[in-house]
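Just so it is clear, none of the values below were taken in a lab; they were calculated from the coordinates. Just so it is clear, the model here is predicted, and its values are computed rather than measured. Cβ atoms are built from the backbone, for glycine too; each structure is taken alone.
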Structure P
Amino acid sequence: MKILVLTNLYPPHYVGGYELRCAAISEALRARGHDVQVLTSNHGLKSGETTAEPWIERTLRIHGYYGHPWLGLPALKKLELHNNETLRNAMAFHKPDVVHVWCMGGLSKSLCLTLQRSGVPAVYDVSDHWILRSLKGDVWLDWWNRRHGSPGSRMLRLLWTLAGVRRRCDPLAPTGPVSDIRFQRLYFTSARLRELTAQQGYDVMHGGVIHCPVDTSQFKGEPVTRAPKNWLWVGRLAEDKGILTALRALLLIRPSFGGELHVYGRGDEAYVTMLKNFASGNSLPVTWHSATPPEMPDVYRAHDALLFTSEWEEPFALTPLEAMACGLPVIGTMTGGSRELFRHGENALTYEAGAATELSERILQLQSEDHLRTYIARNGHTEVHKRFAMNPIVDQVEKYLCDSIPS
């Protein structure tokens, strides 16, 4: 297959797991012999800097995200024209069989309409809330189609329409409403994310589900069956990640808790200070750390159990997958895509998000019940290596792309 990957960011310039997953799967498809070309933004490049990889073109422009400025309408028009011309040129040069669209946060959503008009099959990998949250807020498409706005904005739109600006611009940088975008071929990282997106009025329930993979060549280890002493928490230090619930749970069982909680992550300075003050003020056995992505496999292997306390609708979190791949038993919430991974008492212990008392009971249960701890650690380890390793996930993506190309 000739595949053109369209994405907002691409490593080494990235902000999270979505971009890393895009790179891992794109490079796995290249390794299988597919002709993969990547079209992404110039985010992270210094002025005049070019990319060294001949199969990666970093020439799209980001609007309003990742520190890039929000533009006035004349400058935004230039950006939209540039991005759409860049996409058309890439498609004309590479002649892809399919365009594999990843995260569009900060990119021109008019590109979706340009793809639609091209007739080339497009497959959307939806691993975060960009359709649900940012599609209708696209500044360019919204400006052309909003019914309200300031008198000056309405007057300019009327004048541009009467003067033929919209008619001339639309073939080059589409101005149609978001409702014109059709996601004929797409898959989500979880059924829950698909459901949430559909609840916002998008016709996506026909989409597939392909979960996130974990690199089991790096995240590996034997199932941990010993009584946990070194407990691990990994993630962004923010309210919606539930770290405060973990601390409150430890406070409830402080006399009976026989270990330490090691917290790995960063966050807003004021919030982190509050967390540290709560832990120290209550004499909780908690230490605070950070690690780079390459260091994380060793971090997992140095611990005995993971607390996954997320309290928001995460599409499909990688942290519990990585921990289970390294053999750790996991206690986690059933928010978002996690309900498609965890089965209470079989491959994890679960509790209601935000319920510190129930979490404290699960911690004591995992600490004291040897047979249960061994059972869930082994089941979780086996399941992740079988279902969520890179090869079976790439198999699913490869098949979905192939099936999207007319025979």
Structure Q
Amino acid sequence: MRILYLIHQFFPEYPTGTERFTLDLATAMQRAGHCVRVLAWSAGKFPFSREEHGVLLRDYSYQGVAVTAFRPKQERPHFDFHMENDAGLSRLAQDMLPDRYDFIHVSHLMRTAPFVLSAIENRISYLVTLTDYYALCYHATLRNLRHELCAGPKAGKACAKDCRLPWMPDGYLTRRISSAGMILSKAARITTPSRYLAQTVRGEFPDLEIEVIRYGISMGGSQRQRKRYSKKSPITFAYLGALIPAKGVHVLIKAFRKLRDPKCRLKIYGIAELRDYFLDLLGLAHGDCRIAFCGPYESRPQLYRILDSVDATCVPSIWPDNYPLVIMEAQARSVPVIGSRIGAIPEAIEDGVNGFLCKPDDPQALYQVMNRIVDNPQLLSAVKRAIPAIRTVEEEAVEFESLYYDMLKKSPIPAKEAVL
């Protein structure tokens, strides 16, 4: 099969969850003998090599997977928000898509809608995997401008009431939801890794059929951490992910600073995407030498080395997070996770059995869980034993491959010889 993976951003510029899901799946499909390419927007941190239809392009390989990075030379204002066509990208899509691919797997709709709309026009089948709420919410987090959790767009009416920005013309947000609904309704298949996200999207678009396919992890020879704990074991907590408000890193720092044990540590790994927020985090941590900002990580071997050096990971999200991949990565290494009781996180963690849950956006609640562990590190030994075997990316790929073949059988037109 000839598969195009379409995503809003990719390695090496962006090494977060949706990007890792796409890389792992593309790699697995390539190993299975399929021809794959990733098409991704780029921030331009690396030089582009050519231009077509007013779109800057760069071809490269990442861990053996072929990638084409794109960025409009004259990018429209607020490009990240739009779910509509773009003249240059539409012309590029008309050149790139017809006859080259059997189908498209859309890993994210941000910045990629013009390619999906071109696929619809050219009757090219596509599958959409929803990894967050972008189809419903331009924030992708279901939190409004007052930082309150949102019950859904209500055909764009709730968006217009609570999330309209000054530059948005009348009807913009209702048109955006309508466009998202049309794109999803024309997809050959829709998948998501969590029941929670499937239910949330169906709350807005009740006629959609959404299949839950859990993430798989590329184990890469990973072995479970076998550390055992005594009453006096020092504890190192870690955060691994994007340093953005929705992930609740500020909540974690506030909770950790309540701990009185001088031997405990907090290591924070991730990309500082928002300068002002990162400065706020530095301010919250100032004066506590137990807290270390360790920068980003990129590869799974590097991630597993980090996990081997810590005792528990924290996922303190304050938005309804959709089955964070880092939970499975930690569990694959037998590292217990402390997560917020919100979104799909409880689908991966059974409180007090294979991990810990606490109230979201509540430093005191998170502190109480962390303090229990610091006071009784032996709790971790019991939790580690209860962490089940983790699903592999090969198992995940088998499910997707089955969907792909089913899509080919129902494809409206056969693809011709591909040029990848």
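Who wins on mean count of other Cβ atoms within 10 Å over residues 126-133 among P, Q, i.e. which is largest?
Ranking P, Q on mean count of other Cβ atoms within 10 Å over residues 126-133, first place is Q.
181 is what came out when volume of the Cα convex hull per residue in Å³, for residues 102-277 alone was calculated for one structure; which of P, Q is it?
Among P, Q, the structure yielding 181 for volume of the Cα convex hull per residue in Å³, for residues 102-277 alone is Q.
Quick check on the output: 4.2 is distance in nm of label points 7 Å out along Cα→Cβ at positions 150 and 382, derived from one of P, Q. Which one produced it?
Label of the source structure: Q.
Quick one: semi-axes √(5λ) of the Cα gyration tensor in Å came out at 43, 24, 19 when computed from one of P, Q, so which one is it?
Value 43, 24, 19 for semi-axes √(5λ) of the Cα gyration tensor in Å corresponds to P out of P, Q.
Which of P, Q yields 4.4 for distance in nm of label points 7 Å out along Cα→Cβ at positions 6 and 302, as computed?
Considering all the candidates, the number was obtained from P.
As an exercise: FRET efficiency 1/(1 + (r/R0)^6) of positions 14 and 326 (r between Cβ atoms, R0 = 25 Å, to 0.05), calculated from one structure in P, Q, equals 0.95. Which structure is it?
Q
For structures P, Q, which has the highest computed value of FRET efficiency 1/(1 + (r/R0)^6) of positions 246 and 262 (r between Cβ atoms, R0 = 30 Å, to 0.05)?
Comparing P, Q by FRET efficiency 1/(1 + (r/R0)^6) of positions 246 and 262 (r between Cβ atoms, R0 = 30 Å, to 0.05), the maximum is at P.
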